[in-house]
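Since every read-out is calculated from the coordinates, none of them should be taken as a lab result. Quick caveat: nothing in here was measured; it's all calculated off a predicted structure. Cβ atoms are built from the backbone, for glycine too; each structure is taken alone.
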Structure I
Amino acid sequence: MLLRLPLAGSFAQLAKIAENKKSSIAVSKEAVDKPPLTIYMLGEEVLRNPAKRIVKVDSSIRELAQNMLITMYSAKGIGLAAPQVGVHKRILVIDINLEDPDAPPHVFINPEIISSSATLDTYEEGCLSIPGVYLNVVRPSSIKLSYRDEMGRHKKMNADGLMARCIQHEIEHLNGVLFVDRVTDKDELTKQLKENDFNQKDVRTKVI
């Protein structure tokens with residue numbers, strides 16, 4: 001089939017059309033029996049090593065993002081950072097619209113939070129690396145983010161609500177920080193960790 005593109009009045013319009021055509025990585029949101037990557041769990045040192053900046057965004061990075069998405073969808077998660085699958089690169093994937101097969105996922109490469117709101121929210125979080133544990137964490141309610149997409153294009157985003165929380169959660173993975181490190185209800189933390197066979201000593205409470 002050959003589609004006829006609308007006439008563009010300038011190269012800028014053509015560039016915009018091309019950009020929109022390559023805005024995301026196409027991956028089915030259905031779970032697979034054998035995900036391509038292994039998700040590491042709390043207690044494994046690989047989760048505590050800071051990730052390195054990605055110098056070149058190429059096909060290998062796009063393949064990594066694709067495999068991360070397949071692995072995330074198979075685990076029924078909405079966010080996954082590369083260190084969680086043993087890759088120390090500053091890349092994360094997010095999809096807060098799991099029920100919508102047409103909503104594209106987000107790929108964030110070398111993400112940096114430029115600014116955060118003074119307003120804070122408390123909300124329950126979970127993590128694919130700490131299954132079964134769900135605890136409240138305080139975070140800024142909105143953020144401004146700088147990053148590169150899967151094509152290497154520099155972008156900025158304003159995020160609030162669940163998206164802002166998910167981005168902050170995943171960026172901390174890139175720095176070797178887990179959400180349990182920020183939990184203030186220590187009694188509930190201890191209780192849930194024990195119930196799910198995790199060790200309290202693997203939580204690091206001294207985070208910035």
Structure II
Amino acid sequence: MDLLLEPIEPFVPTWGNPEEWNSAYEKLESYLRAHEVDSHLHRATLITMVLRRVSRRWQGQAVPAPIATLAIEETNRLLNEWFTRLMDLPAETNTKFTAADGRVALFLCDGPLRWPYAFLEPRNIPADLKTSMRRSLMRAGPELQISNMVPRPIDLGLFPEIADDAMDRLNRSPVIKALVGWLIFLTFLTYLFWITR
């Protein structure tokens with residue numbers, strides 16, 4: 001049997017609390033699931049890679065945040081590098097622009113569904129994925145432009161004017177107003193009496 005297998009190295013953290021590493025694993029799994037990485041195998045591989053990078057980066061140093069936060073930051077760093085490489089952007093591109101546009105382009109071209117194992121893949125990026133993401137990013141539309149809208153009065157037609165005139169007349173003579181109110185009330189009672197018989 002001539003099988004070419006990459007050695008699978010188990011990840012064992014050398015610093016930190018095991019509960020924190022487990023929490024980081026769970027949060028990272030949810031984060032990748034939100035990016036529609038549905039393959040359990042690919043997700044586990046990516047999580048192990050990210051946690052190993054976090055472990056190496058902060059080995060022997062004072063940790064500024066919880067391990068879960070460091071893992072998410074590392075994933076975002078990897079995503080920005082991956083989007084920059086995928087869309088052939090200059091290295092000095094704003095990372096907020098890269099992350100937002102990269103995510104939009106990825107979801108517009110159905111990247112997680114069409115190429116489920118390509119997410120964060122550093123070496124073998126499918127050419128179709130690159131082309132589809134660039135095309136969907138170009139299709140996104142023009143930049144947002146701020147416009148100014150002047151409020152105008154709403155035209156409700158003739159009925160509000162007639163109702164307003166009638167209310168003005170009723171307000172000027174309280175006796176007629178009371179009579180109209182009682183007439184409406186008695187009409188309502190008559191209607192109820194007629195329905196219940």
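Annotations
- helix-only ellipticity at 222 nm (-39500 (n - 2.57) for each DSSP H run of 4 or more, over all residues; to 500) derived as -20500 - corresponding label from I, II: II
- Of structures I, II, the largest value of relative contact order in percent (Cα under 8 Å, 6 or more apart) belongs to I.
- Read-out Cα extents along the principal axes in Å, computed value 64, 43, 33, structure in I, II: I
- Of the structures I, II, the one that 4.3 was derived from, the read-out being distance in nm of label points 7 Å out along Cα→Cβ at positions 60 and 188: I
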